[in-house]
1. Suppose mean count of other Cβ atoms within 10 Å over residues 96-103 works out to 18.1; of P, Q, which structure was it derived from?
2. For which of P, Q does helix-only ellipticity at 222 nm (-39500 (n - 2.57) for each DSSP H run of 4 or more, over all residues; to 500), calculated from the coordinates, equal -13500?
3. For the read-out mean count of other Cβ atoms within 10 Å over residues 184-191, a value of 15.1 was computed from one structure; give its label from P, Q.
4. Computing P(r) over Cα pairs in 20 Å bins from 0, in percent gives 22, 51, 22, 4, 0 for which of P, Q?
5. With mean count of other Cβ atoms within 10 Å over residues 48-55 computed per structure, which member of P, Q shows the largest figure?
6. Between structures P, Q, where is distance in nm of label points 7 Å out along Cα→Cβ at positions 24 and 272 highest?
Structure P
Amino acid sequence: MAVKVATDYPMFIDGAAATSVSGAWLEVHSPATGDLVGRVPAGTEADVDRAVAAARAAFRDGRWSRMGLPDRVAAMNRLADLCDAHADELALIETHQTGTAYKLRRESDFAFASDNLRFYAGQIRHLEGKAAYEYSGSHTSMIRREPIGVVAQVAPWNYPFWMAIWKIGPALAAGNSIVLKPASATPITTIRLAELAAEAGVPAGVLNVVTGRGDVVGAAMAGHMDVDLISLTGDSETGKRIQTLAANNVKRVHLELGGKAPFIVHADADLEAAARGATAGTLINGGQDCTAATRAYVHRSVYDAFLARTAVLFDGVRVGDPMDPSTDLGTLISQAQVERVDGFVRRAEQAGATIAAGGCRPDVPGFPNGAFYRPTIVADCAQDSEIVQNEVFGPVLAVLPFDTDEEALAMANDTKYGLAASIWTRDVFRAMEAARSLNFGHVQVNDHLMVTSEMPHGGFKQSGFGKDMSSYSFDEYTQVKHVMIELTGEPEKPWHYTIFGDKPE
C-alpha cells in the first residue's frame, strides 16, 4: 500500500486556506501502515470564532441564502460533478486515512455521495407548506420555509467524506452557512470537499472547515452563542455532551448516534440469503457502522444451520492490503479500536460464549503494525451480556436463538438504541407485524444496510433524533415562518374593543 508523501492540509475559513491561531498541527496516520498521511491544524476556540463570524457574515448579506435558486442549484450540481471528477483522488486519500478497503470507498461511498448532492440540488425547488388561505376570514395566511442561519456540524470518522455530504447537502440546499468539523483521525477529504465547493461557486464564508480535537473544536461549536443549530454524527455519550452544551442558547440539535441493530431470522427465511445478508451487514466498513447487523436472533429450528453457513462466509472474507482490489476488509480505524473490539470478544468468551469464527488479529504479510481484526461470530451469549447490549463498532456478530415471534421482537427491542433493524422471512404478515413492532428508525425486510437518498435515515431512543437524507433532512435545516396579511384595510378591527372602547353593536 504505497502512501503519497505527506502533505499539510490547512483548514478552510471564509473561502481560503487557514492555519490555526495556535500554530499547532495534528498528524493523520494510516491505520494499515502507520505512515504519516498528512497534517492538519489543531484548531482552537478562537478558530471556531473566526469560522462562525465568517459564516454569520455570509448569511447576513445573503450571498448564498438569497442567491437565485437556479444559481444555487447549479453550484450544488457543479460540486457533485467535481466530486465525481476527483473521486479517484478522494477515494485514495479516504483509504489511506481510514485503512478500509479501496473498493468500498471508490465504488460505494463516492457514487452515493454525489447522488446525495444532486438530490438536494433538486429538493431546493420543492419547498412544502400549507397553502395560502384566509383562515381568519380577513387575513391571508401563508407559510415561508426559511434557512435557520449558521449551522455547526460534526462529522464522524467511519465515513468521513460521505457523512460530510449527508450534512452539508441539506444545509446548503436550505440556504444556511456552515461550520464543519471532521473527525481528527480522518479530516483530509473534508478539507478537499470545501475546496471543491469553492471551485463549484459556493461563496466564501458559506462552507467553513475547522479541524481539531472534539473536546476543543466540537465543544466550542456546540456551545457557541452565534450558532443556531448543532448537528453531530457520533456516539451516544458525545451526543449527550453536545446536547448539554447546546442548551446555553437553546440552539437546535440534530443527533445521529450509536446503534445495535438486530437481525431476525425466522424458520421460513431463505437461509442462504440471510447468511449472506448477515455477513455483508455485519462486516461493511469493518463493522464500523451504526446500522451494522450486530445481534442475530435466529429461530431455534434453523439456528445451527444459519450459524454454520455464516461462519463459513465470515471465514472466507479476505482481510488484507486496503489497496488490493481483492481485499474485502481492510483495517479498523486504529490499534485502540482493535483493542476495544478484542476486549469485548475476550470478555464474552470468559463469560461462556463460543467463538464460532474469527476472534483474533490476523497476520497480514507486509503490514506488521496494521489495525486488522478477523470477522468474528460470538454464539451462546446471554441477552443481557455487554456484547449484546453495547456497541462494539467492529466486525463482530452475536448470534442468539429464539422460539416465538413475540420473543424475537422483545429481544430485538431490548436495547437503549433504535437506529436500524431487519427481519428475514417469507411471511408477509410476520414482516408487517415486525415493521410495526420494531422500535427502530429504519426497518428492512430481507435485506440489511440499504439506504437511498430519497428516504430518511435516523433513529429513536439513544440513537438520537433528526433525519439524514431525504426531504425530512432538508426540513431539519429550515424553520417555518407564518406570514399573515390583513385584507380589509380597515383601521378598526372587531377585536380592538377588548383593549379600548365598547363592543361594537
Structure Q
Amino acid sequence: MHFFSVFTLMTLVHILIIIGVSYRVIQVRLPVAVSLAWLILVFFLPLAGAIAYLVLGEKRLGHKFATRAQEIKGRYDSWLRELPPEIRSDPRRLSPVAQSINLLAQTTEHIPALSGNRLQLLDAAEPILHALISDIDRAKRFCHLEFYIWAEGGAADEVAAALLRASGRGVICRVLLDAVGSAQFLKGSLVEQLRAGGVEVAFALPVSSFSVFKVRPDLRLHRKIVVIDDTAGYTGSFNMVDPRFFKQDAGVGEWVDAMVRLKGPGVLALNALFRWDWEVETGRDMDVPAESEDPYNVLQPGEKNVQVIPSGPGMTGSGIYQLLLMSIYSARQEIVMTTPYFVPDDAVTTALLTAAERGVRVTIIVPERNDSRLVHYTCRSYFDGMLAAGIQIFGFKGGLLHTKSVVVDREIALFGSVNLDVRSFWLDFEVTLGVYDPDFAGRLLALQDTYIQDSTSVDQQTWEQRPNKERFLENLARLASPLL
C-alpha cells in the first residue's frame, strides 16, 4: 500500500510537471520548432526538462536590466532624433535593395544609415592589433572597448599597456567584457593592473548560482566595438586575443578574423551603442560633455554609407534576422557568406535554397574544423540539401575561420559579430555593420576569395559517399539545432 501511494504521488507530480511546463511553453509562443523541442524534452524527462526550461527556456534579462534600459531609453531616442540631416544617408542615392534594407533596419532598430564614412578592412590579427594600439596611443579624450572575449597573452597584452599609457595621460578608458566569454580574464592579474592604472573595467551579464532562475545565463554580450575619441571606430568578429596563444589546445589552428576601421559619422553610432551597453550594465551615466563638447566637429568626410545595426534579446523585433532574410531574397546574382557556425533555421535555409534554385550563385565558407563538435556535425547536416540545390560550400583549412560576412550582388555587405545560427539571431547581443557601397563589397569579396583559395570544395558526389556513421551523427546533432 505504501509503495502504491508513493508511486501514485510520483505519477501525479510527473503529470503536473508536464502539464505546467507545457502550458508555459505554449503561452510564451516560442518558435514552433523550439516549442516542440522543449515539449518533447519535458515529456520524456519531466524533472530535468522543467529545470532546463526554467533556466534556458525564456529570454529573461532580469528586473535591473529592464529598469535601467527604460530609464535611459528617452535620452537615446533624443540623440537619434537630433542627428543632423547632413550626416544621414540620402535614400535616393542608395540602390533599391539598399533602400529597402536601410528602411527595415531603421524601422526595427531606429538607427538610420549615415553617409560620409571611410572604411579600412583589416584582414588579420596583426594589422588589427597594430591599428588599435596606434589609435589608443593617439587618444586625447576617451577609449571605449567592448568584447566578448579578452584573453591574456601576446599582443593582446600590448593593447592593455596602451590603455594604461592613455589613462596615465588623462584619457578616460572604459572596457566592457562579457562575464562568461572573459571569465578567465576576470580571474587573471591583468584586470587588476588595468583598474589600478585608472582603466574602468566592467563585466556584462554576470552569472551565479543565485541568478540563473531570474536571468537566463546563456544570454551573452557578443559584440566587438572599439571607439577612440569619436574619430575612429572598429567592429567585426575579432575578440581581444592573440590567435598565436588563444585556444591552441582546441586542435583547430589559429582563429582567423577581420575588422573594419571606420572614420566618419558611423563612429558616433558605434559609440552610442557602447554607451547604451555600458550604462545598462553599470548603471553609471556617461557624461557626454566630459568626452566631447561637439562630436560632429571631429568628423572627417568620406563617401561610404553605413548603418550600425544592433540586435539582441533586449531589443525590439528581430532586426538582423529580418535583414538577413531580406538580403537573401533580394539577391539577383550572387551571395557569398562566411561564418564559423552555420546552423540556420528553417526560414534561412529555405531562403538560401530558394535563392540557389532561382539562379543566384550562393557560396558558403565555413571552417573545416570547428571548436564545437556539436556545431560541427549540426553544420554538416545541412550540406545535403544545399549541395543538391547547387550551393557551393567550402571548408577553410587555414584555421578556425571566425569572420562573419555576407556580400550580396557585389554592392551590399553585412559585416560584424553575427553568426549564421539561432543563438546569434535570438540570444546574443550582436552588432552588424551594413555597408551600402560596391567598392567596400568588392574588397570584402576579395578577402572571401582568399579564404576560398585556402579551402577545400565540398564535392556533392564525394559527400554522398560518406560513412553512415557520419550521417547518423549529423542527423542526431541536428535535432538539437532549435536549442543551440
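1. Values: P: 25.8; Q: 18.1.
Corresponding structure: Q.
2. Working: P: -11000; Q: -13500.
This figure was derived from Q.
3. On the way: P: 24.2; Q: 15.1.
For mean count of other Cβ atoms within 10 Å over residues 184-191, the value 15.1 is produced by structure Q.
4. On the way: P: 22, 51, 22, 4, 0; Q: 23, 56, 20, 2, 0.
It traces back to P.
5. Numbers: P: 23.4; Q: 16.6.
Top value of mean count of other Cβ atoms within 10 Å over residues 48-55 goes to structure P.
6. Working: P: 5.7; Q: 3.7.
For this comparison of distance in nm of label points 7 Å out along Cα→Cβ at positions 24 and 272, the top structure is P.
Quick note: the coordinates plus some simple rules give every number you see, no bench work behind them. Because the structure is predicted, anything quoted here is derived from the model rather than measured. Cβ atoms are built from the backbone, for glycine too; each structure is taken alone.
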